[in-house]
Structure P
Amino acid sequence: MPHPLQPILDLTLDGRTKGFPLDRPPLRLGDVGAQGWSLLAGDLALPVAILRQSAIQQNGAWMREFLRRTGSSICPHGKTTMAPQLFHRQLADGAWGITLATPQEVRVAYDYGVKRILLANELAEPSAIRWVRRSLDSDPRFEFTCLVDSLEGVRRLEAPGGAGRPLAVLVELGIPGGRAGVRSVAEGLAVARAVKASPGLVLQGVECYEGIIISQDPQADERNIVAWLDALGELARDCAAEDLFQTGEVLLSAGGSAYFDLVSRCLGSVDLGRPTRVLLRSGCYLSHDAGHYRHLVGLLEARLPEAWRPPSHLAPALEVWGQVLSRPEPGLAFLNLGKRDVAHDLGLPRPAHWFRRDHHAAPAPAPDSWRLSTLYDQHAKLEVPAETDLEIGDLVGCTISHPCTTFDKWPVVFMVDDQYRVVEAVKTFF
């Protein structure tokens, strides 16, 4: 049987793909890593997005150790990268399954061999429900779970059903003014009872997404998140007391990339008198960043008890490299990367590396005085001291803030080693 990723490896890339060298003939994606290409030697078209292989490996090891120490599991959110090659890397690292946000994302993961999927969203579209049910009935290896937060949601999940395998659901608990989810434990219990009464559904657990709580007051955020998680534990205990759970193992899940230590602590203490699994859903840990999540994970690491603290740290793996196109006046340089290439919703990229061919043996750290101040569609305004030795043609590598809205700008990301030699091409499906 062919590997589920084989169709991706057999895709043909050419100069119409961002980052692929314009002067090279078409090439199978799976053969890219054997070409001996180097970012620093000029073998890739700029701008280009790269993943540092050593950082990806370090981040995977960090999460494995965190899970070992806390006793939690992870179902990482695939919407961050939408890269099945990375999904399989995470599964090989021990992930319980893969989380997705939309039915289309579920279809991508399933078609490329992911057999345990959590849709961290309500499912209401009849055609999507029909596809899920048909897939469950035709593929006994497929395990699918989605969220529900209303009696109407239960009714919709029932409607296209039949005599096939039941659909597993988690009751979602929200907060007033927040995103989806029932607004009280009592409402959640009513939905759980409706699920139990449905012949086409089974209640697998309870869930929330605590990541929407981010303010300028970390202590208040922590208190509010703990209160939310405590309420989720109360909902789980009430469901267990009425024997509403219908699976051998109950899932207790919460989904962000910033507070998964609190999730492990609060949900790990919930005793239902039956097997439970605390399921984290962080998606950003694998690539991490040098902005928004670096700050939040720094707070997370400061909260960790010593017994839970892995020996290493998460490292930014995703970088976008551009080239200096213009030095129109002292103190200004313009790079050939912009809003079409990098995230800018949670902070601008940061110049991290500088490289001049025939001058540097390896990238030099970008001085702290360098700053990207403005992004245009295809240009970045780089402010530097007036005396800076920066020439047209020099390369500048930027770290980013918020990987989710950087990955979605790249159909292919190139994995590189520590010398920036290309070892793999990674396809995304946005």
Structure Q
Amino acid sequence: MSDSTDRATIRHVLPNGLVLLVQRNPIAPTISIRGSIGVGSIHEDAASSGLAVFTGSALVRGTERFSFQQIAERTESVGASLTTAGGVHTTGVFGRGLADDAALLIETLAEVVIRPTFPVDEIERLRAQVLAALREAEHETIVQASRLVRRALFGDAHPYGRLSSGSVTSVAALGSAELAAFHRRYHPAATTIAIVGDIDPPRIIDLAEAAFGAWHTDAAPPERFVPPGMALSGVRHERSVLAGKVQSDVVWAVHGIARHDPEYDAASMADTILGSLGLGGRLGEAIRERDGLAYYCSSHLEADIGAGPWSVVAGVQPDDVPRVLDEINRQVDRFCREGPDADELIDARASMTGSMLRSMQTSDGIAGWLLWIERHQLGADYAQRYPSILAAVSADQIIAVSRRLLSTEHYVVASAGPAGAEGAGERI
């Protein structure tokens, strides 16, 4: 069998709808497993905020066959790892180990996903850890600024309008019964598992079918839908004063774009050029390098099932917040007028292609890309087509999507930091 054929991805669907993506990568005698279950915080309400994340973290805390300690002993005894985590759109499961231990990893992973018991004592221990982290986050300036921006863009009732980790109040009210009920929303037909490593694909498929094939539920698969955010009208300023801080974090944001939007690739290149190319794109070059007004400055486009924020974030001295906001607006206006130059287009394409290639140098990275491609139905040859996709994006397309989404007349800005001169200004 040729090496190219040997490394081809096999897509195998179990009778219960679960999708397996299996690829041999003989670089090292290891196996990487990444799974995605299509249930996340988009499926919880505001009162139970944090439920998806809490449930995802609790999967390994005990199952019908194994206690938390036994799960740890099974994996650690062979130098393997197994972790789970809830997120905004999905719940993730992750396993790594030697290829010789594939059967143990797959069997344990299936037990954790399908048959968790959420034992009360373990859940209380986990809750204490989660609450401690949430209390700590209440004093982090970037967390509080982000929370304010999300609430202003989407509202409390929208799943994007709050942080997926929840709050001290909401997580404190969640118990084993709530976690078990949320877990019942997990569905094999909403689950994809990518397995990559120095493996024999037919054997891996047999192991996965034996472990996951009996997973059935009478419930319908969860819906994949996120409503749009609230329309922006004018400029909205929000501020959180945190005692004892010396730095302010600023978040400037508008509504972004969904991954399935035809203009996504142009928007992604715009974001790279504006706020992440090199040391922070045009924004970082102007605000951090040229003017010395920020410890860091970058932009981020959240594009998934729904259109998340397109945001600019900066860590600054409190007195410099108004100047930084003026410069953000100046750079955004200029980019919408002029778009990228030829060198920026070349650099963006090289940077984005290089980032993809670097992430696919490991089995874990390959598995992550396989999940993303499957999730958004991008096509089995997406990685091969990616450079040509970027090459087809023109400067005019980037200008068009930037003018559609970016605005210095309708946006939200939030800052969190100490009381001071910043509070006396007109901007905050």
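Only the coordinates and a few stated rules stand behind these numbers; no lab work does. Everything numeric here is computed off the predicted structure, so don't read it as measured data. Cβ atoms are built from the backbone, for glycine too; each structure is taken alone.
Annotations for the structure displayed:
- Comparing distance in nm of label points 7 Å out along Cα→Cβ at positions 81 and 225 across structures P, Q, the highest value is found for Q.
- Answer label among P, Q for the case where FRET efficiency 1/(1 + (r/R0)^6) of positions 25 and 209 (r between Cβ atoms, R0 = 30 Å, to 0.05), calculated from the coordinates, equals 0.05: P
- Structure (P, Q) behind the derived value -8500 of helix-only ellipticity at 222 nm (-39500 (n - 2.57) for each DSSP H run of 4 or more, over all residues; to 500): P
- Each of the structures P, Q was assessed by distance in nm of label points 7 Å out along Cα→Cβ at positions 193 and 281; the largest value belongs to Q.
- Entry that produces 72, 51, 36 once Cα extents along the principal axes in Å is calculated, selected from P, Q: P
- Percent of Cα pairs over 17 Å apart, for residues 217-288 alone derived as 45 - corresponding label from P, Q: P
- Taking FRET efficiency 1/(1 + (r/R0)^6) of positions 145 and 177 (r between Cβ atoms, R0 = 35 Å, to 0.05) as the criterion, the highest value among P, Q goes to P.
- Test item: FRET efficiency 1/(1 + (r/R0)^6) of positions 41 and 129 (r between Cβ atoms, R0 = 41 Å, to 0.05) calculated as 0.20, pick one of P, Q: P
- When semi-axes √(5λ) of the Cα gyration tensor in Å, for residues 9-232 alone is computed across structures P, Q, the figure 38, 24, 16 traces back to P.
- Of the structures P, Q, the one that 14.9 was derived from, the read-out being mean count of other Cβ atoms within 10 Å over residues 65-72: Q
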